[in-house]
Structure I
Amino acid sequence: MAYGGVKLARAVDVRHLAAMLDRPAEIVRRHDPDRFLTALFAPAEKRAALFALYAFNHELARAREVASEPTLALIRLQWWREVVEGADRRHEVATPLRAAIADGSLARDDLLAVIEAREIEAEPEIPALAAWRAYLLAGAGGLAVAAGRLLGAPEPEALRPLGAAYGAAGLLRSIPALAAQRRCLLPADLLAARGLTPEGVVLKPGDPALRAVVAELSAEARALLAGARRPAVPRAVIAAALPAVLAARDLGRAATGHPPAPAPRGLADRLAVTAAGIAGRLPRLA
């Protein structure tokens, strides 16, 4: 049983593909394995552009991770903004990204909006829940819209809340990793309501008081899934929607207040994605 030439067993264990990958695909395989797995269910002729999109997203995420101060992160984001706007930069991701823009696979405005959303990561804190929600809808949600448009979705915007929910789940999974980088991307107003601060989360990411915040943010993200319109997703577009399968599983675990484990995905998660990808439709998410 296969879709897009990828057999079930190989869709679950993707490591054997490494030698066959171009550079953007290899970057995604190493640094964004969730989206790598989902991208395998895209039509073969669309995968290169989809991997370029996801590798671009990884580069945006790195802007703040590798910068010693926020201003340098903004400079890196500006560099990518100039690439999207047409600057001729030689780079292992910029070159295929520009090619995908030039051939119409990716929409320039979609990418610019994702870059703009990432700017909040250079701020000292995300001040409020409304700003946190807007950041996810524009960032991870905008990435899902771009992927859907690339794959020919009749309603790309219908994918925005699904992508945002996956982004929220990812932030909850990343609380310890972000704390190790001395970063916190949780809304300061929710933290304050529990007697916490972003700085306190950085110093003590395992604080029991954080569980209530995690549970509340999980409920916010699950509401995005529950409220998402569920138009029929053509089989050719299912890859753009599949991260929502993982979001639903992660957010269900986080409902108790315990952040989803940051460890590599288990077989059950990968099988859930694979089953939905082969079926060509999303299961019930919320």
Structure II
Amino acid sequence: MSVVRRWLREPLVHFVALGALIFALDRARGDEEEPALVITDAFVEGLRHETVRSTGAAARDEDAVVRGFLREEALVREAARLGLAEGDVIVRRRLAQKMEFLLRSTAPIEPPTDAQLFAFLRAHPGRYRLPARVRYRHVFFDRRARRDPHADARAALDALRAAPDEPRPEAHGDLFLGGYAFPDADPRRVEVDFGADFVAALRAAPLGEWSGPVDSAVGVHLVRVDARRASEEPALADVHAQVSADWEDARRDEALEAAVRALIEALPVERRREPG
């Protein structure tokens, strides 16, 4: 979302969209004499930056950029002259979308105070809730490499319980490329990697002790859970940037709706009903 938000704030995007909208509205007024195109160095530089942003390719030379713009402009003007956009539902919707974009993105929004952000945070319980966390380590026993991985795991469990301060407990098992120690694991991610039964075993395991064997989607494990943290509502400082961004989005939505209501109220509408 942050990428989209930064894109919407680009002045060049506003410039191009506003220019296209003004041109369309100007053509809708009638067949007035078309103004001459004035192409400045700053405009060309803007076109070059827009080319890079939209295509990801290196900017073309100046002549190529200008030729591309003139080609598109000539086609747009000729289509407007021929009335190809008149009555076109898609064009109407695109113009409405552009107008919404401009009204929303250019609305003056004052920076929020911490009090406003705190109220917004409390008004949306659950949206920013911090997930549960678990700190654990494991020893892995590969089903494909062992005849009886459960028996091997039970033997290793006895050895680890007899030497709880073993510096390299993973040496009792097999190589696991994902690592052996997880200091701040999200159970949702653990479930994706190992399965629901493994997560259930982590929740039930006694703290600070080796337990198992535990089956997972990838093999057999011994696990040692050293800490758990329940899901909780965050302090504002923990999610300040996200709350601030969401608060601004909400204010822009409100500004857009207010501006649209004003435009609707200004429409000269006469409602006529058919008799009978």
Structure III
Amino acid sequence: MQQFTRRKRGGARTKKYLAIFKINLLNSLAYPAEVATRSGMILIFMAVFFQLWQVTFSASGSQVLNGLTLHDTMWYLLLAETLELGRPRLARLISQQVKDGSIAYLLNKPYDFLLYQLASGLGESLPRMGILFILGGTLVWSMAGAPPALQNWPLAMIALVGAWLLHFCVNGLIGLAAFVAEEVAPFEWIYQKLVFILGGMLIPLDFYPSWLQTVAKSLPFAYMMYGPARLFVRSDMQLFVQILAGQVLWLAIIGGLLGLAFARGMRRLAINGG
């Protein structure tokens, strides 16, 4: 009987967060033209990237650089840009909620604060990422050729989920830093630049010197960006296992830190009176 009751409660909690996800998903889809307009910047980015890498490959005198062609590089960059531009700006949201005190109001609601942010952010991200990929993919297809083989997509999508969750955990930590720091924008800026460089967003890690590749692949940033993008253009089961293992490891570490930061933040909130 107790087991049945636990299952029933667990099912109710799951439905609660699914409802939050659906509400935010529908809100995001309510104004598709606005989302498409805001997502149009990916067209500029991909056009610039194509010109840059076309010159780079031409100057090298080779069609393949460190295992990647121009076609591979462009589709790699498309998925990386889609992930970066499509993720919610959670750090700013949580920081604002902490600074204006609205987090105290949200904590009185019958849901877990972090799970609420997770469900809400996912509902916001999915349509935005879909539109970004379609817009950017149409342009990349016209410039560099058809998308990678369909057999690459499942492994890349699994890694994409892990990457999104890692972004969520790190941005949650940055947002909760507002409990002890007046402004978290500098932390967000530093994090973004680390993802750009060590995550392989602007330049695939395959083009880095060997020693820098080793350093970058030992940090969480590579699993947030390089992993899913690399799997998208070249499906490799061994690489997939390595990326998945790395994502699980870093999710355990960063997710644990996020839980601790939230617990300490709540104690600080209670001591300060709200």
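Only the coordinates and a few stated rules stand behind these numbers; no lab work does. The model shown is predicted, which means the values in this text are computed figures rather than measured ones. Cβ atoms are built from the backbone, for glycine too; each structure is taken alone.
For the read-out semi-axes √(5λ) of the Cα gyration tensor in Å, for residues 98-249 alone, a value of 31, 20, 15 was computed from one structure; give its label from I, II, III.
Of the structures listed, the value fits III.
I have 10.6 for mean count of other Cβ atoms within 10 Å over residues 162-169, calculated from one of the structures I, II, III. Which structure is it? Could you put the intermediate results ahead of the total?
Details: I: 29.4; II: 10.6; III: 23.0.
Structure of origin is II.
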